[in-house]
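Q: Quick heads-up: structures coming right below.
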Structure P
Amino acid sequence: MWHLLVPLLQVGASASGASAQPSVHDVLAAEYSRGAPAAQVATIDRAIASGDTALQRLAARALGRWEQAAHANRLAPLIASTSPGVRRQAYDAAAQMRVLSLLWPRATPDADPRARGAWGESLGRIATPDAAIEGALVSQLGDASVDTRRGMARGLESYLRRNARTLKAQPATLAALRARVQQDSDSEVRLASMLALTAAADRDSVTLSRARADADPQVRRAAVALSRTWLDDPHPMVRWQALRVAGDCARAAAHVADTSEHVRLVAIDLLGEKKCDTAPLRALTSHADWRRRAHAVVALARVAPAEAAPAVKALAGASVWQARAWAAQAAVLIKDDATLAKLATDAEPNVALAASHTVPTALALLKREHAGAMLHGAQVIGRADSATRRANGPALRAAFDRIARRGVTWRDPREAIVQAVLLDDATRTWLEPLLKHPDPAIARRVAMRLSPDTTKLLAHTTRYEPTPFPSASVLNGLKGATAEIHIAGKGIIAMRLLSDEAVMAVHAFVTLAETGAFAGRTLHRIVPNFVVQGGSPGADEYDPATSYFMRDEVGFARNARGTFGISTRGRDTGDGQLYINLIDNMRLDHDYTVFAETVRGLDVVDRIQEGDVMTRLVIKRQGSR
């Protein structure tokens, strides 16, 4: 990875005058501004005109992160730069801005292998079905440079995946991708090519056979997923995938004692999904490990509801709240209303919302200080009939008003409440002032409820501004920083923070960590062969770690296995929750901010399970002991 940033302390503040060369800090602040006010656009113009390739790379990245095609004329000279590094960054920015004309047509491929690879990857990210573009990517797929091959393979993966509904890959494309899977010396090229074939639904038997025997478990996993065939593999990620796509009762029963907890749990789940013999499940419903016990109870509820009833009631009394949430899932399956009524009053909001499916229990959720509970409560009421929604309008409005002082990151319950209220005179009177809500998304939602013609209603909507951009000294203190996350009972994950790629995400993470915000919080979402997610004070998707929305910082940092990213629910909606990639998630690249990578403790990452707790986070700054 080449470094975008020069040391901030070596670059002073901007000299006065519009034509002065900006500092690195100036350009980063302009990137963060997203193109407003005009003075920030002028900063980018000065960086482009400076002749300093480090500043020009940052300027290109900033234009890409603005994602405004109107600035394509500013990016054009950087596309034509004599510096390969500048061109590489400019290609990426053109794709982020979705300006195809800056990438295609091109008279000759870029002479620099890394820039050529960036061009191919960028072109594939935004191209619509076009035989000429597809052919151009394929023509470079066998290039001597691994950097070029990686870019072309990634470009074809994006191109085929994004256009899968309307595109039929050309025979030459499929042949070239098969050749890369079977012959390429680079595992990243083989994996990207395998994923491209997956997007094209190409199940060539020779290629799949070769891929299932690949030295890289990620390639084997992808081959198993595409072929949907069984493979008893030494790596847990492959065994998990094989069970998911080709598991039967015998295979599930054989893996309930697997050495990997991910595999054990999916095997238990399959016993329920496949309606298998209940004997293994009955034995597990009293297991000492709450996760195996909880999965077994839900699986048994799927197969034999009457037989599961005693186990459901017992699980509902578990000391671990996550186990009680699983009991609520099982109670829904066996229609155990008494257990659901009990769990709906649980002190833990996540248990209560798992058990709440009626209007009375939904009303109780609206009184919780928990974004996920309020969201679920509003959604339940919103699905009710008009009379019920009208009757509960005061409760919905009161819930919205109660969280008025909460940050904009409580958007989800606010939107759900605005959507749930019945539009009558009282609601209109209440909604109209919300057209000036500090969160533009809420103002838009309100406008849509009030009128199908939102143009006039939104005339005074303000632009959302996140927290002020930090000083150069604050950002310089992040360079070279590392972190350690201590996971209770599992070990330590050592991370390198990528302040050169995602300075504001690193700043937010370090700030939260150093104030102790993450200590004691859980990893609440576990999706094997995808991600682990956590950091929420409410142990859910919706309760934010920050009061402000973070702006995305996407680019060349990859969602590779073991990297850390910022969880979002749409562009620029990061709220401090983090995720860890369990595999190379190429489809997340350029859409999600990556801010750190694991340097030690990947085995700990692999063993994280639902409810595991981050007991301590330690930030180590460069130069500190």
Structure Q
Amino acid sequence: MNLEKKLNLPDVYCIATGAMISSGLFVLPGIAHAQAGPAVVFSYFLAGILALPGMLSQAELVSAMPKAGGTYFYVTRSMGPAAGTIDGLITWFSLSLKSAFALVGMAAFIKVIYDINITIIAVPLCMIFIAINIIGVKEASQLQKILVFCLLALLIYFIIKGIPHVQVNNFVPFAPTGLYGIFSTAGFVFISYGGLLKVASIAEEIKNPTRTVPLGMILSLFSVTILYTLVVFIASGVLGSEQLDHSLTPISDAAQLFMHTRGMILLSIAAILAFVSTANAGIMAASRYPFALSRDGMLPEFIQKINKFHTPYFAILLTGLFVTIALFFNLEFLVMMASSVLILTFIFSCLSVIIMRESRIQNYQPKFKSPLYPWTQLTGIAGFTILLVEMGKETIIESATFIATGLFIYWFYGRIRTTREYALLHLIQRVTAKELTTHSLETELKEIIRERDDILKDRFDNIIENSVILDIKEPMNMEDFFSLAAKNLSPRIQTDEVNLVNLLHERERETSTVIASGLAIPHIIIEGQKTFDIMLVRCKPGITFTGIDQKVDTVFILAGTKDERNFHLRALSAIAQIIHDSHFRSRWLKAQSIEALRDVILLGKRKR
């Protein structure tokens, strides 16, 4: 069952932005400053820049395959179910840990106002967000928009008020731990940009995802990177190392210095709003990963069930349970694990784009293409790998443990319940010239494109889906071609083969059916009633039509009775629109199979 499309651009922007502006800004700067000194400003900016290749890769993948499950779905279709299961589970862990981190942070700020155990506050808050998400994604996103716009207003106010109070002396020494400190801290705070994953995971519930998702992600990443850099710069310049290092309320502490108690209260409110938005968006997004895994047979079937509110309630409850358990983890462990897993997920996204493109799968048709391919992806992979290494051996071991857990679940559960074709097989097939695929991935991508572009089947589609397709490997003259076409077409339209050949020749004598370079559309009227058919022909070596110098490699034969004249004209119009697309000819000639040729027509751009 598909999820209902209810979200638009403001929803996408607010889900991503609200998911990024939380603990990464209101808790981490103090801990990060202790690691890198005032150069922590560069660490935040560097983390945002390094997130760019991963974001662009995800935007391309989402525009091609806007399905629930985000990176899990793309990794499975590109690298296979084993890699997909690993990615789906570790991303679920990462988003859930980030939500737990937000709840802990929110509880810490509430404790400032009213002294109570943090866990006692965090657990009920988690239950509230679970309930909101079960009621509906639109309701959850409406709350998200209110929270984010209030949050942005308060932070912009903080920046404007804080700039005059920045002390240059607080930036000396600027980088006491050198480049190592800047890079390792960039890896530590990388979780601050995890909100981008949350958008990809709910792509199936977004209206016009091919435009909305890339635009929302780009706007969100750029605005958040600038906001992070400015806010952390002001906090560093106002507080200095002595007051900022290890502070768990760094932005509120800075606000208290130049806006006094009122400022501290306002920024504490901003922090609470940020934590609420992150926890809410985190549970919303994380739950779509077990949902997608279940839909593919990698987890038990009951997890994919959808309630009357069109939300995957079992997946939401499972996510809420894991977030509740994570509330009892050590704070720095939550940050390190969430960041490292997020980095791994971005590496998977970059690899997925490379594999999907290099496999040359015909029905991989993203509406947004990552610029500077493949350098964007290769730079991202190199940068993310450096971040992981700089985070230390302990982080690498913990990440490897998560990967091993995902592989274990796939091997002993998913592997024996499902098989799935993936793009890497197409890439290997392309290199080795061995038949390894059944083209089931092409079929799945075709259905995704239909759903993505709101393509409704009509009679023309039904005829094409059942039509005869000839892929001729040898050069032919027109007489031999008409004989071959009649032999294949005559049984379908109940017309004598010789008579059909004569009709084709007669039509050619009236006027040539070669209407463009390399293209012919013979269309004839046959005896009878309520009969219409189309034959598709490709002949790369070329067919020689009488009186035409250039050989024809593409032929559409239309045959119908007189009572089908109106549809005959509509079919000609549909073909004309399809072949008018600038990509048609290259896709037609590059198609690897009969079904690929059929898909070129079925997915061609035309009015319906």
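No value in this document is a laboratory result; all are computed from the given coordinates. Bear in mind the structure is a predicted one, so any value in this text is a computation, not a measurement. Cβ atoms are built from the backbone, for glycine too; each structure is taken alone.
Q: Identify the structure, out of P, Q, from whose coordinates P(r) over Cα pairs in 20 Å bins from 0, in percent was calculated to give 17, 46, 34, 3. Before the final figure, lay out each step's value.
A: Numbers: P: 17, 46, 34, 3; Q: 19, 43, 24, 11, 2.
Going through each structure in turn, the value belongs to P.
Q: Once mean count of other Cβ atoms within 10 Å over residues 146-153 is calculated for every structure in P, Q, which label goes with the largest value? Spell out each step's value before the answer.
A: Numbers: P: 25.8; Q: 18.4.
Top value of mean count of other Cβ atoms within 10 Å over residues 146-153 goes to structure P.
Q: One of P, Q was used to compute P(r) over Cα pairs in 5 Å bins from 0, in percent, for residues 186-297 alone, and the result was 2, 10, 14, 19, 17, 13, 10, 7, 5, 2, 1, 0. Which label is that?
A: On the way: P: 2, 13, 22, 19, 14, 12, 9, 6, 3, 0; Q: 2, 10, 14, 19, 17, 13, 10, 7, 5, 2, 1, 0.
Source structure: Q.
Q: Any idea which of P, Q comes out highest on distance in nm of label points 7 Å out along Cα→Cβ at positions 58 and 554? Please report the intermediate quantities before stating the final value.
A: On the way: P: 2.3; Q: 3.7.
Max of distance in nm of label points 7 Å out along Cα→Cβ at positions 58 and 554: Q.
Q: For which of the structures P, Q does the calculation of relative contact order in percent (Cα under 8 Å, 6 or more apart) return 22?
A: Details: P: 8; Q: 22.
This value belongs to structure Q.
Q: For FRET efficiency 1/(1 + (r/R0)^6) of positions 66 and 274 (r between Cβ atoms, R0 = 25 Å, to 0.05), which structure out of P, Q has the highest calculated value?
A: Q
Q: Quick check on the output: 1, 6, 8, 9, 11, 12, 12, 10, 7, 5, 5, 5, 4, 3, 2, 1 is P(r) over Cα pairs in 5 Å bins from 0, in percent, for residues 378-521 alone, derived from one of P, Q. Which one produced it? Don't jump to the answer; show the numbers that get you there.
A: Details: P: 2, 8, 14, 15, 12, 10, 9, 10, 10, 7, 4, 1; Q: 1, 6, 8, 9, 11, 12, 12, 10, 7, 5, 5, 5, 4, 3, 2, 1.
Label of the originating structure: Q.
Q: OK, next. Assign the value -15000, calculated as helix-only ellipticity at 222 nm (-39500 (n - 2.57) for each DSSP H run of 4 or more, over all residues; to 500), to the correct structure from P, Q. Before the final figure, lay out each step's value.
A: On the way: P: -15000; Q: -22000.
Computing helix-only ellipticity at 222 nm (-39500 (n - 2.57) for each DSSP H run of 4 or more, over all residues; to 500) on every structure in P, Q gives -15000 only for P.
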